[in-house]
1. Given a computed value of 51 for relative contact order in percent (Cα under 8 Å, 6 or more apart), which structure among I, II does it belong to?
2. Where is mean count of other Cβ atoms within 10 Å over residues 8-15 largest, in which of I, II?
3. Here Cα extents along the principal axes in Å was calculated and came to 38, 32, 27; which of the structures I, II was it taken from?
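Each value in this text was obtained by applying a stated rule to the coordinates, not by laboratory testing. Computed from a predicted model, the values in this text were never measured in an experiment. Cβ atoms are built from the backbone, for glycine too; each structure is taken alone.
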Structure I
């Protein structure tokens, strides 16, 4: 079974036993949680698209780790004014393993 879930304003295609990185959530390592916002589900003979979400479908996942991505450098520059500004940002993520898709 395959599904598309929404987390942190982004959409992720998932299958059972797949590992994905989602924006950071408040959950302990080893804890299980459910994705309630399922946009699409497809199986061997079933294909269901939600408007906007599929009702009655949950994707169960387990938290594997938390971390931070590589730094994204933001450089602002204006010519002839001696204006230069460098900042950086590291986005936090949570790595999860999909345990099952219940339809």
Structure II
């Protein structure tokens, strides 16, 4: 999977990053808080199918507390494949960028 970046600005939620459910389970995450400004964020995931409009996705905070309610740059990972990942900025007027890379072959 190619590198995918999504962002927040102020209190907001990023677009979801839908990962390859048939791909390798190793997924790298990086959050960069843009300075100047502050941002409190959490990385979240769901196992729900975002393409199924009859389902309201349930989002959970990342199980690693280093990626929940944070205000500084962080890196983390998944050892399993969620259906989608997003960045939830809960406070601050600054912005943050979530970069996601799933192990495996990159496709153009």
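1. Considering all the candidates, the number was obtained from II.
2. Largest value of mean count of other Cβ atoms within 10 Å over residues 8-15: II.
3. II
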